Structure I
Amino acid sequence: MNKLPILLSIPHGGTRKPVELEGHLSITNKDLFDDSDPFVMELYDVGDKVERVIKTDIARAFVDLNRSLQDMPPTNPDGLIKSKTCYDKPIYTNGKEPDDSLKTMLIELYYNPYHQAIQKSIEELDLQLCLDCHSMASSAPHFSPDKTKSKRPLFCISNNDGQASSQDVLELLADSISEAYSIDRKEIFLNDPFHGGHITRTYGNKPIPWIQIEMNRDLYLKSPWFNENALSVDTAHLQKLNKQFENSIELLFSKI
């Protein structure tokens, strides 16, 4: 089977701590896990079924690749180089916060290469669609646009309110996800609560259509699949969800 003409971006793919921050951190492993997009590489990476997968294992708590270079504390504690997690937990030991030179180093080592890889892929591949792949907490954390609401849908897919892709493609993707995951179409929200992050806004329709996907963690971070003490998930369940994602993008391209 030919590769699907898709680029997958997985910018929040891990919990690795940059060695450059050794001696600076106060964040606990549980807080780091809660701030991450747990297991998104297992959920979304379909390998050579698509043209390319761009991913990282650096935790978003330290370098958030889905933020602009100007999005920094103190204006936004949940910015590119954060001061707090999305649950308002401090990341650094008091007095050990990164200075400007360390921030610059982190950006050069981890942020710039990721975006250069996206730009290179757009230039050299014959792509028809790009997907920015994430997970979301079942209810909104402290730093979130919908923190006053009580519950989130099973999926949110977004195209920057029609600016990053056509609404037709967004609707077709929603239908395909509904079919592949066997969930009610009403459980898939469009541009709510998210409208598309920095990556989707920056690259969408320039010239490739771009859609952000957010999968609700209730689909895998709950009983009977999730071991809260070990922070582990049943491997077979993750493989099932990965296959359903693969099926959803295959269905999409059968409809376009």
Structure II
Amino acid sequence: MGKIRIAICDDEQNIRSYLAALIRREDSSCRISEYASAEAYLAAGEDHDLLLLDIELGGGAGIPGSMDGMALARRLRSLPPDRQPLIIFVTGYESYVYQAFDVEAFQYLVKPVDEGRFADVFRRAAEKLSVLEKQRRRTLLVQYAGASRVIPLENIRYVESRGHKLLLHLKEGTVEYYGKIGELEQELGGQFARIHKGYLVNLRHVEEYARGQVTLTDGEKLMISKYKYDAFVKQHLRFLRQ
């Protein structure tokens, strides 16, 4: 992939400088941006691939009206999947680790940050970002309206089988063509999961699920078969760990 866009959000200048120095030691092409508060991060309006985020920030320091790192992470998780960074929490307290799971943080580093531990976590983050980039570049070629059309898999929210046709529900609309959902399931591999005989969902667009229902990141809800539920949960967990 190209340059990794990295943000460091911490209200202590010395911590930001230290983390930036650790990043520059790694053999990766990066662009580093620094922010002293969650508000400054949001005001910049920039997208990042990786965010090193202090949990306490101003909110932890008791500054009235300021947003702490956990609140910022929750705000970022409301963005479309392709705009959400990997989050590595950097904090002085181990007690936040369970909250970090709630916002699907990639990793959790405790201050003072150990150089060897940082190098290992950063390497694994870079590897995951490389995998995500390859997934975004994958495409599906379909015959649509008398012509061939190349559709990025990232744009497909879910696939619906209707008679002898397949409906690709995209971010920008719907594409309909002749095909079999079973064959498409095999072609698309682990990024898409069969949740019903008539639905194939892109795991990158899954926000939450429960028995009987999957909710997508745009709020749309799809029925999940009780016979597919257990296999779907296992596949979703494997996808998140990739």
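All of the numbers you see were taken from the coordinates with simple rules; none came from a lab. Remember, it's a predicted structure, so these values are computed and weren't measured experimentally. Cβ atoms are built from the backbone, for glycine too; each structure is taken alone.
Descriptive notes on the structure:
- If distance in nm of label points 7 Å out along Cα→Cβ at positions 135 and 175 is computed and equals 3.0, the structure in I, II: I
- For mean count of other Cβ atoms within 10 Å over residues 39-46 computed as 13.6, the structure of I, II it came from: II
- Top of I, II by mean count of other Cβ atoms within 10 Å over residues 7-14, largest first: I
- Among I, II, structure where relative contact order in percent (Cα under 8 Å, 6 or more apart) as derived comes to 22: I
- Ranking I, II by Kirkwood radius over Cα pairs in Å, the structure that comes out highest: II
- Given 2.4 for distance in nm of label points 7 Å out along Cα→Cβ at positions 55 and 215, calculated: source structure among I, II: II
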